[in-house]
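A.B. asks: Listed below are the structures to be examined.
Just so it is clear, none of the values below were taken in a lab; they were calculated from the coordinates. These numbers come from a predicted model, not from an experiment. Cβ atoms are built from the backbone, for glycine too; each structure is taken alone.
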Structure I
Amino acid sequence: MSTLLGAFITALPGLMPVALCYALLCAASPFGRCRACKGLGFRTRTTALTGRLARGRDCRRCDTTGRRLRLGRRLHNHGLAARERAERIRHNSQL
């Protein structure tokens, strides 16, 4: 057995609770705070004259909502869409 595979197998029991907690988090709260604008919905900038923080442009990553779909939830939605496509193809081939 290679050392990398052995390390993965020994780390697997420790990673399972973390993966389960993340899956529950994605199910309970599918949207997380946008990292680009820190959940504000717009970028902040400093003014040239006084150096104070001011409202900048609207955030394009989150479309000014301040929220983004979590990666785990995006993967879940992608899996559901793939399953529905496969069922639709299977149903159409039976006709």
Structure II
Amino acid sequence: MTVMAEEVMLTGLLLRGGDDVPVVDAPRGQVAMERCTVVGSGWAAVPARMSGSLAMRGCRVTNPGKAGVVDIAPGGRVVEDCQIEHLGSRRSFSANQSV
């Protein structure tokens, strides 16, 4: 899912990705996720890039292929009370802060 809207709210969903693409891609706008499960297999399960921002609360992210949450956007991110596990590489990465 590539989010191109100004804002989107995802609540209580099971989101699965395939191939080498992110499950939830946030290149612009704000993605807010609550109590979602994200299962990826691409380079990152949930990237925030370009002008996108991310707020995740109470979510579970798995991605045996690579990374969980990747933040390379200039804006901020919030990841609270989330389980980020079963990854092929780093739990999360942020270009703006150490994780």
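A.B. asks: Of the structures labelled I, II, which one yields 2.6 when mean projected area of the Cα convex hull in nm², for residues 15-54 alone is computed from its coordinates? Walk me through the numbers before you get to the answer.
C.D. replies: On the way: I: 4.1; II: 2.6.
Here the read-out was taken from II.
A.B. asks: In terms of mean count of other Cβ atoms within 10 Å over residues 23-30, which of structures I, II is highest? Could the numbers behind the result be given before it?
C.D. replies: Details: I: 12.8; II: 20.8.
The structure with the largest value is II.
A.B. asks: Among the shown structures I, II, from which was the value -0.70, -0.84 of log10 I(q)/I(0) by the Debye sum over Cα atoms at q = 0.12, 0.15 Å⁻¹ calculated? Don't jump to the answer; show the numbers that get you there.
C.D. replies: Details: I: -0.70, -0.84; II: -0.30, -0.47.
Here the read-out was taken from I.
A.B. asks: Starting from the value 1.1: which structure in I, II was distance in nm of label points 7 Å out along Cα→Cβ at positions 31 and 47 calculated from?
C.D. replies: Working: I: 3.1; II: 1.1.
Among I, II, the structure yielding 1.1 for distance in nm of label points 7 Å out along Cα→Cβ at positions 31 and 47 is II.
A.B. asks: Sticking with this structure for a sec: Quick check: 0 is what I get for helix-only ellipticity at 222 nm (-39500 (n - 2.57) for each DSSP H run of 4 or more, over all residues; to 500), calculated from one of I, II. Which structure matches? Intermediate results must be reported in sequence, preceding the final value.
C.D. replies: Details: I: -18500; II: 0.
Here the read-out was taken from II.
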